[in-house]
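Any read-out appearing in this document is the output of simple, stated calculations on the displayed coordinates, not a laboratory observation. Only a predicted model underlies this, so the values are computations on that prediction, with no experimental measurement involved. Cβ atoms are built from the backbone, for glycine too; each structure is taken alone.
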Structure I
Amino acid sequence: MAIATHGYAAQSAASPLAPHRFERRDPLPDDVVIDILYCGVCHSDLHTARNEWKNTLYPCVPGHEIVGTVSAVGDKVTKFKVGDTVGVGCMVDSCQHCASCDEGLEQYCENGFTGTYNGPVFGGENTFGGYSDKIVVKQDFVLRVSHQSNLAAVAPLLCAGITTWSPLRHWGAGPGKKVGIVGLGGLGHMGVKLASALGAHVVLFTTSPGKEADAKRLGAHEVVVSKDPAQMAAHAGSLDLIVNTVAAQHDLDPFLNLLKRDGTMCLVGAPEYPHPSPTVFNLIFKRRSLAGSLIGGIAETQEMLDFCAEHDIVSDIETIDMAQINEAYERMLKSDVRYRFVVDIASLKQAA
């Protein structure tokens, strides 16, 4: 018998999210059944619910920053037991046999990973995410959560945390490196915390002068108002790595000019419309690189969670009830949250 599940879904690009009942599969031998406690709210949820990337499958139950408790396991599960605190991030499956999967980089699966919601990348049956009270996931895509408290604030680590951790680790952020973080939102505030904890000198770039004190509280050593040409010029040619978290179309050239020779700017924000093409000379004269990064593999995500537990790192959040999700989307568009909404799933049945 399938598992009856309460959730919140968008039925079309124009409809608000509303209560939705559906069924999860009965656990297969390697499946873990999770009672969801908290689910973070990512800008990708909004993009997908409103079909801004033109690939949404409806009904759409968003949510890929999930923390919960194991309530049942299949008879071949060896990694988890009933009662364990666990997490689920942005993907719930991959082919597990291509070159990327073999290297633990399931996010770059050549055959397309399966998103926690909105189905496989290259098409297939829909999947439903964490705006719900239960989820069933194969054990290889479930993560251990070692934090002993503040589990609501752990949830955004499953996307905002790993999305910034992966490029920081790949490009070697650490002592002796000067790292820029562009934007102080859901992704950016995690980028600042993680880069600082890794030992890098962190420079936060923001369009909002009022965020300086908060950025320094989070771990930034310097704060630059990116609309001020003089402040930007003072950092020209000085950065080893820039992690650009902004999910809106903008000019990349001012930030490329800040990189040292052989420096890299990595884009992790996914805007609705493309950025203007950067000036080629800004790249070739300093052998600079413009790159992108997509979440992280399962092993890397576990590494990030363990690092955060060891260093007592969580997201800065505002907890909401499920019934407030449409209001939260509107506030998110106005950057009216510091810095991540998290849904308390205990509120879901009342909302339903």
Structure II
Amino acid sequence: MDDDRNALGPLCQCLRGEAFREPRGVAPDWDGILSLANRTLVTPALALALADNNDVPIEVRHFLEEVRARTAIRNRRMHDQLREAVAALNQAAIEPILLKGAALLARNGEDCAHRLLTDLDLMVPYEAGPEAVAALAIVGYRRYPSSAGEWQGVNLFRPQDPGGIDLHFRLKLAGPGHDHAALSRSCLPYVVGSGVAALPSPTLLAALFILHDQLQEHDYWRGLIDLRHLLDIARIAESGGIPDPSALEALFPSAQARRALHTQLRTLSQWLGVTIGHERRDWRVSMQARRRNLQLHRPRLAPILTLLAMLVDPPHSGKHDRPAGQGIAAWARNLRRIVFVTNPAKV
């Protein structure tokens, strides 16, 4: 975490495409920058940002070029995988919604080399779940254990693929208002190979990344930053994909969800220099933004700060987002996971 504090600023500066210089002529700590980029899965994006920067040492450029070339190979395979999955689902009269990285892969095409994917997120109607699993089983997919409830979706894999498929029925922790029918209203048909899927609008796609990190993975309370997803939101905004910030806020109906949204937007502005809409004046948003900076400098305070954040702005829990299991024991397990389980891909 100490390395995070020292490397995050320079890494974000590089991701913004700015020529990087340490003060007083001190050489950049490329080991620290690359280490953090690798851990947060943004090395391919770093390679793109620094492709024409002559200040980058030759050995660093060679490393980044190699990562970018390998990412291109991986993404071509995942694009083939996506086309096959969409076609298989279409055969069962199912048009899946492309979520998160799957949507970016479809938009960027098979030659995408700047965004590393770990899996393909697809959403189908809950009632079509058994037919979707059966259709993907025909082309070789098998289920593997997941912490998600059966009402949320299933995880599928094939040994020969670089990534699995996360088949969603509704968004975890977001309730029935974010199921297939609700999200479809902000999607358009999109040709993927020989099949057709539903592609979220840029505003919805940005919202999906924020919902996933801030609420599903509790980063709003944990004070963590998923730099890869933050960069995705920045790219969407920079391409003119979020012309109306009020449309983005409308996708976060509760007051707490809007606070989580604006905390992430402040983080986006601070680290990547991308501003969406006006800053929300809410003391809890300001507190969360300051807390993230404090946690970078005092990482051992993270569990205490998380507990304080949960006391000040307790997570809402209902029948659609309760942890698996029953009673106090399940609640305690979920609390322990939020407070103490770390994610090395986040800062």
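A value of 42 was computed for percent of Cα pairs over 26 Å apart, for residues 8-191 alone; which of I, II is the source structure? Of the structures listed, the value fits II. Comparing mean count of other Cβ atoms within 10 Å over residues 216-223 across structures I, II, which is largest? By mean count of other Cβ atoms within 10 Å over residues 216-223, the leading structure of I, II is II.
Looking across I, II, the calculation of helix-only ellipticity at 222 nm (-39500 (n - 2.57) for each DSSP H run of 4 or more, over all residues; to 500) that yields -6000 traces back to I. Taking percent of Cα pairs over 19 Å apart, for residues 48-127 alone from the coordinates of each of I, II, which one would give 50? This value belongs to structure I.
Can you say which of I, II returns 34, 21, 19 when semi-axes √(5λ) of the Cα gyration tensor in Å is computed? The value was obtained from structure I.
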